[in-house]
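K.L.:
Structures are listed in the sections that come next.
Rule-based calculations on the coordinates, nothing more; no lab input. Quick caveat: nothing in here was measured; it's all calculated off a predicted structure. Cβ atoms are built from the backbone, for glycine too; each structure is taken alone.
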Structure P
Amino acid sequence: MDTKTLCLAVLSMGDASGYEIRKRVEEVFARFMDVAPSGIYAALKLLDQEGLVSATVVPQEGKPNKTVYTLLDRGREALAASLRASEGRHRIRSELVTLLMFADLLPPEKLRDVLANRVAELEQIKAEMEASTNTCRPGHRFLVRMGRVLAEAELSFLRESVPELLAELGRSESDVGTSAAGELVGHDQH
């Protein structure tokens, strides 16, 4: 999905300033897409010139004016056309996957940090999904539930499988700086 389509998608959820669009892209979409937030303002300018969005300058007291963008009917049609044209590919691009593929080459403390960071990220994703249960679109609600299930499944897998990985690598739990493998990946919090 290109940056213009991404901006249209965000605006389909409601009017927003460039800053608000960029924030949503960074907080939500960047988790599962390669996104260049720096291109958002240029994309918004093009969308305005193409008549797909309207831009309204809103004065702010004591601050610079902000521009609020509204999705127009032509923009909604362009978004729908772009979504229909998408193949809906699901690709995983992950430094974590690469690091784990070569875990035998990692120092124990790096492996610990990588896994601990992933657990923290998954816990954050679960919290975000739980906070997003009141979304208005059926597909978004479905995606929130799917995200929660996937995060919980990965957490469960890590909790169950890290001790086996450490054993296979010939490392003890003390080699990775923990007193128990469960501490490395967190205890089940259900």
Structure Q
Amino acid sequence: MKRPMRQKAREITDRAVLCAMLDGMDTLFLGIHDEPAPYVVPLNFGYAYGENLTFYFHCAQEGYKLELLAANPYVCVTAAQFISYAGGSVKGHLHDFRSVIARGVASRIDPESTEFERAHRLLLAHNHRQLMPGDAEAARHIQLWRIVCRPEDVTAKAEIPPRCVQEVPFAPARGDGVPLDERHIL
């Protein structure tokens, strides 16, 4: 269930901006049910945003993460970026961040399916790699998983919200000379 964001002015609702933010993020933190506390694993990832936002990750053929996912496939993922403007404020802020949080259901992709190859390519592409000779053979020794997140279960925000894809990259860390405005902290 999507809850209203407390600081609504920071919310990102434009799908193209959200995807541009994800394009700049290299680590997905996967939160899995465990007792007595959640188990959170950093992963590299790929994604596609069609009807739903679908994240892809790879893993070994066995392990604790897989045991937990078999017991309960409902997960929460987070990807984020942060920059400090220690050299001076930018638009009145001393830092900026981008974050995407989504809840979804994780499931293993059949290695004989066409989705497996597509997911593998998306994962490699997001990590700035190309499919190389031998990668298909290596892929036989891994599992590929998808996390399907409905749009209503996806939130994104930024300290200085980009209004368009061109504004997604962070401003240079040297600052822009605009005086610090602490009202955004409240």
Structure R
Amino acid sequence: MNTPPDYHGPQILAAWRRHHTKPVNVNKEFKDQLSPLDRLAASITDKVGTMGFFFMIFVWTILWCGYNIIATEIPGFHLHPFDPFPAFVAYLLISNVIQILLMPLIMVGQSVQGKHSELRAENDFEINQKAEHEVEAILYQLQFQQQLIMELIEAQNLSIEEVLKKVTDHVGPPPSVHNEEVGPSKS
């Protein structure tokens, strides 16, 4: 087959294959690079930021305060308060120590999660750029093929209307294209 020197079809595919790189799993790479302390901080941040942790603290507070209020205010139960009402000194001390320890740990965990989010966003951007270049190459190929077909039709002395009618009869009408914005329907 004789191809004209300005035919660019196979070169585009070959160039794409030469420069195409497989996508990288940034989630796996990021986790592999974390130090054990960063993993611990991220894990604790994940656990503390759940409703389960909230309910655990809520139940602990109700039980601690409830027992000590009942033990202090109702001597007939013969319970001995270990943190007498109304001060709850031990409860406040333990709560403050937990807060002091969790605050910087959560900040470290959030920093680790932020770095992970940035890596994912950069990876998404790179993939979108690659997809855009590939779409441009496909559009070029379609335009090239369309022009080639038009040249062949003219070389065969056929009318474009006849060819379009035959193609439409064979494959059906083209899909309707709307110029509306993409989004949820307004019904």
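K.L.:
Where does the value 1.00 come from, among P, Q, R, when FRET efficiency 1/(1 + (r/R0)^6) of positions 120 and 160 (r between Cβ atoms, R0 = 35 Å, to 0.05) is the thing being computed?
P.N.:
Derived from the structure labelled P.
K.L.:
In terms of distance in nm of label points 7 Å out along Cα→Cβ at positions 96 and 112, which of structures P, Q, R is highest?
P.N.:
Greatest value across P, Q, R: structure Q.
K.L.:
Assuming -25000 is helix-only ellipticity at 222 nm (-39500 (n - 2.57) for each DSSP H run of 4 or more, over all residues; to 500) as calculated from a single structure, say which of P, Q, R it is.
P.N.:
Checking each candidate, the match is R.
K.L.:
For relative contact order in percent (Cα under 8 Å, 6 or more apart), which of P, Q, R scores largest?
P.N.:
Q
K.L.:
May I pose another question? P, Q, R: which one has Kirkwood radius over Cα pairs in Å, as calculated, at 24.9?
P.N.:
R
K.L.:
Where does the value 2.3 come from, among P, Q, R, when distance in nm of label points 7 Å out along Cα→Cβ at positions 88 and 128 is the thing being computed?
P.N.:
P
K.L.:
Here distance in nm of label points 7 Å out along Cα→Cβ at positions 80 and 152 has been calculated and equals 3.5, so which of P, Q, R was it run on?
P.N.:
P
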